[in-house]
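These are the structures, in structure tokens.
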Structure I
Amino acid sequence: MLKSFKMPADLLKARSDDELLKRWAHLTVTPSTKTLESAKGDLVLLGYPDDRGVKNNLGRLGARLAPAAFRKVFYKMSASRICTLVDVGDLFSKGGLRESHEEARRILQKLRKNFSLVVTVGGGHDWAAVDFDVSDAQIIHIDTHLDVRPFEKNIHSGMPFRYLAEKGARIWCLGAQPEYNSPEHWKYAQTHFEGLWSLDEVQKNFSTILSKVLSEVEKGKPLFVSLDMDVFSQAISPGVSAPSPRGMSVEMIVELLEAVSKDLRHLGIYELNPKFDQDSQSIKLASYLLSRLLSKRF
């Protein structure tokens, strides 16, 4: 079931009379789920308040709280560009995780027809298997973890990129750390991904690697970015499902998002975990990155 999001009144009170001081809240439309098919705008936001896949992967719970926490911070931010953001709300399901994924696929098919950019906020990383499950998918996978574990029995947050690779997606992975991935999974990614660069390699040659990825992406086919917020160090982004003491820099991710801003079809933000955040650090970072992306796209 898709549950509509209603913008809190306190986010709409201030600065609405000055075009130069508008918040993202003032540029957002929140339609009824009954009018989903007719909803149109520059981009659309969909939330996944779900961490059952994290639980199945034996991770720490709390990512289900991410969409609500993200909106609370993001919509307060000053809008750097005038565009129309349509927030269709959150997906809730009384069924199992597999049924929830199938429902999201149906919703995304409708949204992609009316919007050139889709933004989803999770939720566990298993939702990437839904978000990027299209033909000719090209995915820039930014993560400490490869997420290529087998998934024969249960859907879980460690499986999306094995699923997508076996569906024929082209995947470029940046920032993974061998310390958090088994040798077998690393070998799988080296065999099935278009490119795999460890955190050490990215830190030494980021601009060169980014240029290579962009040269290999085929124009005219869907380009997606999967951003797992644990790709940053725990000092920068503590509110995630599986933190690490090392990670990519904010500047690297900003440069990457700006480089793909005009061609991007879908940005997925995953594994935000407000339960373990400190002063909303991780939520603020994710909100900043989306706002920065929008400032370059529109």
Structure II
Amino acid sequence: MKKVVIFGGGSGLSQLLKGLRLFPIDVTAVVSMSDNGGSTGKLREEFSIPAVGDITKVLTAMSTESEDVKKLFNYRFSKDSSIGGHSIKNLIITALLEMKGDFAHSLPILCDLLDVKGHLYPLTEDNVNLIGITNDGEEIFGEEQITEAKKVIKELKYDNTPKVTSKVIDAINKADLIVFSSGSLLTSIMPHIIVPEIQNAINNSKAKCMYICNMITQPGETDNFKVSDHIKVIEKYLGKGSVDVVIANTSPITRDMKLLAKSEGKEAVLIDEEELKNMNIQLIADKLFKVEEGYIRHDSLKVGYLLFSYLMNEEN
């Protein structure tokens, strides 16, 4: 069975995994650990633990349990209560971290409970925070604050150098394909690739690298970006020629501004096919756009099929 390692954050990675779990692929999902907003931020501050929100979101996406069980884990208490805003899954993983001491001993228990298909690792077990540096030298502390600032960030760094989970490096070494999922380029993908240990492992891997391109631009982060611009940001850290193939959307995106705003986007990301050819990047273009629960989302089944088809074609 082909081994695929996927880097991402919460929503984008979760959406991709919903489709991939239906295909015969050995998936390892690696989750960035820099979220400091909402329930996760409160739990980090109170219990001095790494970010839990994205990893629990990905857990439920990889689960093969019933929808009722997933709804239970995703249940979020009313903001008026003493545990307002917290989800069941975030509270459970926090309790496990207190009991077991780390993700290495906590995640297997949750994976058993949710009958997770595949492997799931945090990028790091360290309690780290992102720092964004703007064009004028301003330093913005925290992932949530970077997103809310909607400013052009020229560089990202951590407040402390994170120690990468050893199993992540092992998975990269054994991978047939390395994937950067859709989601925030700045706060979902770059938190992985700014780490030198990850850069070295990817650059030394024999696996091809694939990027699932975002369908809409994000204000302040990727204004006016085309598909190639996203890849150039990734290759700024991994080196030119690091990305081999991109999956991108060809379907026209609605101009419904309320829908775009709710999806935290601005406008459609256009495919600049000629520039991708110049960069020697294989383009897999298809209709990927759908509206799901009032948000613009990738069609998880379609993307999963395209990724699986690429893997099978590479084998032949």
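The table for this structure:
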read-out: Ranking I, II by mean projected area of the Cα convex hull in nm², for residues 42-129 alone, the structure that comes out highest; value: I
read-out: Label whose coordinates, when mean count of other Cβ atoms within 10 Å over residues 2-9 is calculated, return 24.8 (choices I, II); value: II
read-out: For -10000 (helix-only ellipticity at 222 nm (-39500 (n - 2.57) for each DSSP H run of 4 or more, over all residues; to 500), calculated) the corresponding structure among I, II; value: I
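Since every read-out is calculated from the coordinates, none of them should be taken as a lab result. What you are looking at is a predicted structure, and each value in this text was computed from that prediction instead of being measured. Cβ atoms are built from the backbone, for glycine too; each structure is taken alone.
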